[in-house]
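Q: Read through the structures below before going on.
None of the figures in this text is laboratory data; all of them are computed from the coordinates on show. Because the structure is a prediction, the values reported are computed rather than measured. Cβ atoms are built from the backbone, for glycine too; each structure is taken alone.
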Structure 1
Amino acid sequence: MNISSIVVHARPGSADAVRERLEGMPGIEVHAVSPEGKLVVTIETEGDGETVAAFEAINGMEGVLSASMVFHQNESDPDKEVSNEPDAA
């Protein structure tokens, strides 16, 4: 599973329309929208190709000035928890 977060910068006056389009895409969740038109978005996909396709679709979406990836994680076993504890010796 791939999890990515991006910041989407919408054209002035287009943030609501961009949010609506994003929320209609599978695996996309909009977490916040600023008054300036910046949206905090996560993308969850099964593979790298799907992540790239979603990112490119968002970047080319009507009303979007730019989309910048902030974080990306590939988890081969999404049920496996990551521990920050050192291994017991």
Structure 2
Amino acid sequence: MSPATFTLEVIVENKPLARDPEGETIHHNLILKGGYSQVTSVRAGKLLRMKVEARSSEEAEQLVRKLCDDLRIYNPASHICQVRVLS
């Protein structure tokens, strides 16, 4: 089987109990001041979109998870890292 190209997303965000100054600033200084009081909180994060050549979507996901761990794309002590295969 020849490799196919898969698109994956990596989402890095602060752990739930960690402060999120960027999200707090967006919430207080933009959203609430803009009149959107229905929004009760905002958490900011980072989104990485990668194209990966692999034999299967499972192989692509494993490769990206390993890459994120090995290259310290995130800090496991303070961040959550999610990997999703889009296509």
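Q: With semi-axes √(5λ) of the Cα gyration tensor in Å coming out at 33, 15, 8, pick the structure among 1, 2 it was computed from.
A: 2
Q: Say we calculate distance in nm of label points 7 Å out along Cα→Cβ at positions 51 and 75 for every structure; which of 1, 2 gives the highest result?
A: With respect to distance in nm of label points 7 Å out along Cα→Cβ at positions 51 and 75, the highest-scoring structure among 1, 2 is 2.
Q: Can you say which of 1, 2 returns 3.1 when distance in nm of label points 7 Å out along Cα→Cβ at positions 35 and 59 is computed?
A: This figure was derived from 1.
Q: Still on this model: When relative contact order in percent (Cα under 8 Å, 6 or more apart) is compared over structures 1, 2, which one is greatest?
A: The structure with the largest value is 2.
Q: Assign the value 1.5, calculated as distance in nm of label points 7 Å out along Cα→Cβ at positions 3 and 27, to the correct structure from 1, 2.
A: Structure 1 accounts for this read-out.
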